[in-house]
Every structure is written in structure tokens, then in C-alpha cells.
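Down below are the structures I want you to see.
Every number here is computed from the coordinates shown, using simple stated rules; none is lab data. Everything numeric in this text was worked out from a predicted model, so none of it was measured. Cβ atoms are built from the backbone, for glycine too; each structure is taken alone.
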Structure 1
């Protein structure tokens, strides 16, 4: 049974208004598809104070500026962007119904661009510290800015060891602040081999003081760092897809094929909610692939492909 989408109603629902969702919206609108974007507010990219990793912006650009330009572009071609969270997503015939702002929205296809939630260290003022680039969450994005600085990584398991090892590319003054149980840190030999210092202390002994992060180690000695990276991991926003029994990986991220299609027909995903690099460039590329396949899938359903 076909989903009851009438002329003027959206054909495609994009859930999430970060770089992936807004890229998909622009592509779909330029394919002359009626697309509605559910903007749940404050995507992960909005936390970026300045990125020097964004192609085409060698002098850097802030996350809010990136998002603002992308919203403007999507709207220019006719995409609708509505503030609100999709509370529920269900099958309806060969399409879907999303519950948005108290009403049901029937669509033929859905793209999830819901991202992940970072597990920030439990530090007073951590949000402001992220905005000031004192606490950072992505060494792939901005490890270059840590060159020759005193860098700390906060972790509670061996993920912290791996991130500290990655940052040795940029500085020989890297310290792992391990806040978890001693037994959760098994790769101590790697720290010694790579010249990475280790401070084992509860998170309560880590603080933000002015433009530095400090940690109280054994013997009552404080150490200060120019910046700190969080290696506490993320949680995927995949509950809408899981309710439809979409396949997920062991870390909770959605499994997709080469066209960004999930295991549920008509349901696509792009960006951080999909397993891979948490990068804007990757998210926008995945969204372009997904939007193109959605358009072709609908063309095929309408008998417009040869």
C-alpha cells in the first residue's frame, strides 16, 4: 500500500539539521523533491568554535557559521526546515509516518542524520571550555592546533590510550589522565613506549582554571595543560531506527550499504549516526550519496527510470 502523500506534502523527511541533514536537504530540493527537515536544535557542529579542517576555509570557520550558510542554501532551493524533534517513526504502507510537533507527517522516505551525543567529562564549566577550545572532542579535526603544546587526554579505559597515542603525532608532551578503575587500563606498556605520561586520578581532581586544565596526581602534585581532549566516547542517536528494527553495530551506530540505506527499505542514514569518521566532510559526502539514492528510488517507484 502506498503511503498517502498528497501534492504539497513532503515526500522525504530528513531528521537532523547538522551538516549531513542540511546537505541532503539541498540535494533533494535540487532534485525537485519536497523535503522537510526536522531541526532538533544544537547539532554537534554548533559546538565548533573554529574549524581549520573544513575544505575551502583555510582561515577557519565556526560551526554556527557553517550551519547558517547550509540552512540558507537548503532554503534557497525550497527545503522546509522546522524546529522540533521527531518523537516517533513508524511504518505506513511502503513509507513512514513521523510524529513531529504534535502532528503526523506521512512521507515516502526518511533520512536519519541524528548524529551522536558526546560523553563530556564531568567538569564544572565544561561547555564554556569547549566553546573556548580549551576542552576538545576531535583530535582528527584539530590535532594540528595541539602542535608542541602540553596536551592531556581524559579517558576511563584503553580508548584514552589510543587517543593519546594519536596525539603524539603533534606533541611530545602528552599525558593521559585516567579517571576509571586501574583495571580498565590494560595497555600501560604502550604509554611507556610512546613516552606518554600517566596520571591516575578521580575526575573530581581535574579542574579548569583560567586558560589551563589542571589535574591532581599522586603525591599532591598538580599538573597543568594547555588543552585537553575527551576520550570518553559517544552515544549514537539511533533510537528511531532501532524502533523499526534497523541493524546496528556493536557500538550502536547504524549499519548502511554503499548507498547509505539501512536494513529497513526506504530508511537511510548519514553522518555521525553511521559508523565511521565523525567528520563534516564525511557527513556531507554520505548525505549526497543518500539523497541521490532516495531520489532514484522514488523515480523507480514512479516508473520514471529506464
Structure 2
């Protein structure tokens, strides 16, 4: 009976999302932190950057690849990411009658830390993970709060008063859920995850530079071997692979938005060898740069997404 009710609630939430996001793509709402997504056809893999936020699939399914790790996400699941992760994602379970529908809610780290400090210590039966991403079944409380948040879009005069309350409620419920142990790591400044997060923030701004692993380890106040171990545990891939992914995804965007050729884009993002760039580009995206860009430009789907 509980399973049936859960499916009914998910269907109701899917109807709300579908009524607002009526065309394919990312739909930015009057609530800045809330974005809805719709897709009515299967996709080719596209780069996705997940920052700190909550992602929920309410209809359909998608496949996400981080490094060499592949995971399938389906309706009724919630995903928390605690730092920006460059992934490859594509919709797999979709039809014109039942399009893929997703929700992305950006979370505020200050609110997470504040509420975690105010709440009574929670005895969790869920083991904390080093990984910066966690997946769990969507619980009824969070689903109810998301439903009320989306319904508020029909009452714009109430947004500024009620939205902050529901956002705080969602964080409280997340801290008390399977995602809690991972979110609480944000409140511990000296934990390895926080140190790795600071290095990731630095790399996003300086990915075109050549940075020896020892220098990155120093930024995290770790030895090189410990840094490598913690970085892979948190991010899911090695520091070198993370930088490669950043470079390749940004090069792809440059070729699309600025009409650069592969060699020019490679130099812009820090590659010294165009041939090495082409090899690594094909390994990540499945096609040589020129063929991949031609295919993308013919596609109506967004060339990049920061959303779930």
C-alpha cells in the first residue's frame, strides 16, 4: 500500500512539473534555486556539471557516467551532490507520451551548516561516504515539500515569504535522511571532503594551468599519496582525470559557442598537443572533435547542462 501511495505521489509531482515545463530543455523558474527539466526523446551523451544540490527524477530515467563509473537513475530516486562534478549524462527511459521529467534544487551551504549546528545530534544508521554524490529513494517528506514548493509558482505574491521556509524544511529533512551523513561533511571544515572541495574549486578556475600533484596536495595540506586517495574517494576519479574532463568539456563548449577549430580550442584549455587532445576527446565523447561538433549543432537538445 505504501509503495502504491509513493507511486501516486510521484505521478502527481510529475504532472506538476509537466504542466510548467511544456517543452524540451531546462526551465528556469521564478524561484532562482529551482529548475525543471523535460526531454521527450533519447539523448546522445552530454556534459553535465552538478554543483551542490538535490536532483530528483519524477518520470523516466537517465544514465550518468563519472570517470569509468556508470550508474542508472530512475523515477523516485533523489541524488545529492556536494561539489561540482563533471559528468556525462543522457536520458535513457523516455517516450513522447511519457517524457523524462527532472527537478534540480540548488542548496545553500551556509543554511546546511547553520541547521546542522542547530539540530540535535542524529544517530544515523547510514554510513557516511567519502564520495561527493549520494543516491537514495525519495522519501515522502521531501517529496511533499518539493510538491508544495512547485505549487507556490502559482502564487507569486507568496514566494518571498514561504519559499525560504520550505527550502529550510527540505534541508532539515535531507539532514535527517540517507543523505544526511554526506551533507554534514560540509559543516566540518577540517574533514578530507572539505579540503578536497577547496582544491576542486581552485581547479575550476585554473584548469588550463599545469599543476604538479605535489602542489595540489599542499593546497589540501596532505601528502601526495593521501591526497590522491582522498580525491578519488570524494570525486570518483583521479585529479588528472578531473582536469582532463574540465579541459575537454570546456573545449567542446568553445568549439560550439565560438566556432573554434579543434587545435585552437585545445590550446585555449591548456593542451600543448592537438593530437593528444583529439585522442582524449574521442575517448571521452566517443567521436573525433569535428564529427562530434557537427552532430551537436544539428541537435535541438542543449549542448551542455548544469542540471539533473
Source structure (of 1, 2) for helix-only ellipticity at 222 nm (-39500 (n - 2.57) for each DSSP H run of 4 or more, over all residues; to 500), computed value -14500 | 2
Mean count of other Cβ atoms within 10 Å over residues 8-15, calculated, reads 21.9; among 1, 2 the input was structure 1
Which structure, out of 1, 2, was distance in nm of label points 7 Å out along Cα→Cβ at positions 160 and 248 calculated from, if the result is 4.6?
-> 2
With semi-axes √(5λ) of the Cα gyration tensor in Å, for residues 32-175 alone computed for every candidate in 1, 2, 37, 19, 14 is reproduced by structure 1
Among 1, 2, structure where distance in nm of label points 7 Å out along Cα→Cβ at positions 88 and 144 as derived comes to 4.2 = 2
Could you tell me which structure in 1, 2 was used to calculate distance in nm of label points 7 Å out along Cα→Cβ at positions 256 and 272 as 3.0?
-> 2
Source structure (of 1, 2) for distance in nm of label points 7 Å out along Cα→Cβ at positions 64 and 80, computed value 1.3 = 2
